[in-house]
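S.K.: Next up: some structures, all given as structure tokens.
Computed from the coordinates by the stated procedures, all read-outs in this text should not be read as laboratory data. Every value quoted in this text rests on a predicted model; they were computed, and no experiment measured them. Cβ atoms are built from the backbone, for glycine too; each structure is taken alone.
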Structure 1
Amino acid sequence: MPDIIGIIFNTPQSASTDSMDVLTQVDAVERSLNILGYRTVIIPFTKDLPLFIDRLKRESVQMVFNLCETVDEDATLCGHPAAVLELLGVPFTGSPSISLMISTDKMMTKQVVQSSGIMTPESVLLNNPMDLNSDILKFPVIVKPQFEDASIGIDQSSVFTNPQDLKQRIHDFIVRFGSVIIEEYIDGREFNVSLMGYPSLAPLPLAEIDFRQLPENLYRIIGYRAKWDPTSLEYHNTRRIFPENLSAQLQKKIEDTASLCARLLRIRDYGRIDMRMDHQENVYVLEANANPCLSPDSGFAAASKKSGLSYDQMVAKIIESVQHRFSPKPTCPDSKTLLKESPLKNHFL
């Protein structure tokens with residue numbers, strides 16, 4: 001059992017709710033670790049690597065709880081803290097760097113899961129408005145930043161019903177976010193499958209976003225306002241529920257898809273897969289979340305609670321996964337030892 005666990009996180013660069021949420025996670029995880037009997041030290045991760053590494057050594061950190069979602073608000077660097085810890089040989093929670101880098105790239109995630117037959121909405125990647133060719137897509141479509149998470153850049157204005165409007169607006173999206181994905185909008189139910197455990201991930205209770213109270217003139221999406229703006233209509237009319245009316249066959253289909261997705265993307269310890277199901281019960285993976293948000297009001301924490309775990313028990317299980325992963329492996333006995341222990345030893349010695 002480690003004496004000191006370092007909690008590392010990305011320093012918020014703005015006062016926006018989504019940016020500051022990481023501090024809520026830090027506070028909650030630190031409180032749980034202290035209740036569980038661990039000593040903790042909180043260390044921000046920035047591009048100043050010598051300072052970060054020096055803090056790790058000076059504080060005698062033996063294990064890290066990785067809460068980094070970006071590096072200096074750059075989502076494309078979210079896997080780098082894990083990569084540094086891998087190079088240093090420091091045990092840490094959550095997914096390895098390769099998993100974080102792939103799953104943060106929405107287009108790469110789609111390509112990886114499609115390679116194994118998992119369905120995702122048809123899409124195109126665009127980083128130059130002049131290259132727009134939406135002929136291969138069925139409208140309506142939704143525009144998403146290639147790398148952002150937390151629904152940043154996604155709202156009702158991200159959905160387009162015709163090519164003309166898309167052509168007029170796409171330049172604004174690219175100027176603001178860089179590369180974007182234009183994806184066919186799947187009208188149907190939305191599910192989130194949280195997974196946790198070691199050595200393999202097990203699905204937690206299946207969650208669904210309930211859009212029934214949303215006005216008919218709004219698209220059924222979880223945009224930025226639905227997640228972060230408590231004054232918005234979307235925030236109060238997109239509830240998380242745990243459905244009781246799914247058939248065993250459909251639930252297994254959704255859970256099996258999520259589990260395969262997590263294995264393909266090498267998600268570790270805990271994760272979440274977001275999906276849509278159309279009216280013919282075709283299941284489409286929208287995106288994967290390695291190291292999803294651990295705020296007490298997050299979807300992952302809610303699924304853990306639904307499974308019977310308190311927040312402290314959830315944190316304990318994540319730590320246990322790291323401990324199992326880094327526990328000493330039994331050494332292979334030499335041939336003489338094997339022969340001495342073998343019931344056939346008299347035939348050879």
Structure 2
Amino acid sequence: MRESYIEIDSNRLKHNLRIIKNRLQPGTKILANLKGNAYGLGAYGIGKLLEQAGIDYFSVAYINEAVNLRQKGIQTNLLVFNPSFENFEEIVTYKLEPEVSSLTYLNTLIKFLSAHNITGFPVHIKLDTGMHRAGIMPGEINTLIQILIQNKNVTVKSVFSHLAAAEDPEEDDFTLAQIQTFERITGKMADQLNDTFFKHLLNTAGIFRFPEAQYEMVRPGLGIFGFNMITGQEKVLKPVARLITKINQIKDLKDGDTVGYNRRFKVTGNRRIGLLPLGYADGIDRRLGYGNLYVRCKNYKIPVAGTISMDTISIDLTGTPCRQGDEVIVYDNDDSIYKIARFLDTIPYEIISRLSKRLPKTVI
């Protein structure tokens with residue numbers, strides 16, 4: 001175990017699942033997103049916890065993420081959001097369920113399945129209801145339906161879309177229009193297809209703000225890990241992760257000394273500078289240097305001193321009882337990541353998703 005690691009609180013994870021489930025109708029499925037190494041928290045470890053909790057579906061962005069989870073023993077249904085044209089064999093071999101977001105991909109997949117005498121292969125149809133990212137456009141629906149009617153190689157497992165601004169009350173008219181478009185298209189598909197598919201549309205914000213559109217499954221995303229972008233409801237869910245390290249060296253510096261690259265921290269008086277075995281290669285943004293990030297040791301709030309390096313952060317321990325080997329909390333499982341996100345003008349998703357895979361994960 002490295003001195004720096006991510007600690008996952010399983011009780012907080014269970015708490016978040018309870019909060020989400022309590023907002024759902026009985027029988028509504030939950031899809032947990034494990035893409036981006038489970039937003040930086042460790043896809044396999046998180047996946048095992050959620051599998052034990054009876055989660056219904058997992059999703060990842062890319063085939064290699066899905067194959068890795070299967071090879072490690074994850075058995076839960078696994079939706080791949082961005083399947084490539086080169087990985088059809090892996091999709092079949094590892095019993096993966098691909099997103100179909102273009103007619104070109106659908107036709108190519110059908111051709112592969114037909115050549116291998118495979119019928120009834122499960123796919124998930126992604127609709128573009130206004131976000132204009134991936135998804136089949138409303139004007140392509142008639143063609144889509146005809147392709148699906150004429151080919152038995154695929155079975156529509158689900159039809160879904162993604163809300164662009166569910167957390168923003170000022171965009172509610174747009175969100176409601178997305179829901180109406182989704183209703184109209186899925187209704188037409190249900191009328192004309194023999195497949196009985198389920199629908200899913202809501203992310204975390206959607207679960208909290210548009211419960212009438214939960215359908216048969218929801219996709220809470222980072223909500224499972226404790227983050228909610230709805231103003232005033234950030235603390236309903238509990239962040240599950242802490243980033244922990246230890247002081248591995250202390251230097252006593254005198255007036256006029258400088259610390260780190262470009263000599264950005266100039267010592268006044270006598271200062272005790274501690275070194276942490278952590279840096280921007282672990283996902284700590286360099287803009288958090290120069291006193292913009294505070295860590296905690298023995299309940300003392302301690303500023304970063306100077307520039308954050310690739311593998312090292314310097315902190316100013318002057319006036320504290322902290323010693324070499326003491327534990328330091330970099331990100332806590334309270335609101336510290338929200339504060340950091342606000343300073344960096346970003347969202348908590350980016351902060352934790354950038355945490356490096358070289359950081360070990362431990363579950364408590």
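S.K.: Comparing 1, 2, where is Kirkwood radius over Cα pairs in Å, for residues 146-257 alone highest?
M.R.: 2
S.K.: Further question on the same structure: For the read-out distance in nm of label points 7 Å out along Cα→Cβ at positions 170 and 282, a value of 2.2 was computed from one structure; give its label from 1, 2.
M.R.: Derived from the structure labelled 1.
S.K.: Compare Kirkwood radius over Cα pairs in Å across structures 1, 2 and report the one with the greatest value.
M.R.: Ranking 1, 2 on Kirkwood radius over Cα pairs in Å, first place is 2.
S.K.: Of the structures labelled 1, 2, which one yields 7.3 when distance in nm of label points 7 Å out along Cα→Cβ at positions 114 and 298 is computed from its coordinates?
M.R.: 2
S.K.: Once mean count of other Cβ atoms within 10 Å over residues 34-41 is calculated for every structure in 1, 2, which label goes with the largest value?
M.R.: Comparing 1, 2 by mean count of other Cβ atoms within 10 Å over residues 34-41, the maximum is at 2.
S.K.: A follow-up question, please. Can you spot which of 1, 2 the value -8500 was calculated from, given it is helix-only ellipticity at 222 nm (-39500 (n - 2.57) for each DSSP H run of 4 or more, over all residues; to 500)?
M.R.: 2
S.K.: If FRET efficiency 1/(1 + (r/R0)^6) of positions 194 and 210 (r between Cβ atoms, R0 = 35 Å, to 0.05) comes out at 1.00 when worked out from the coordinates, which of 1, 2 was used?
M.R.: Label of the source structure: 1.
S.K.: If you work out distance in nm of label points 7 Å out along Cα→Cβ at positions 2 and 90 for 1, 2, which one comes out largest?
M.R.: 2
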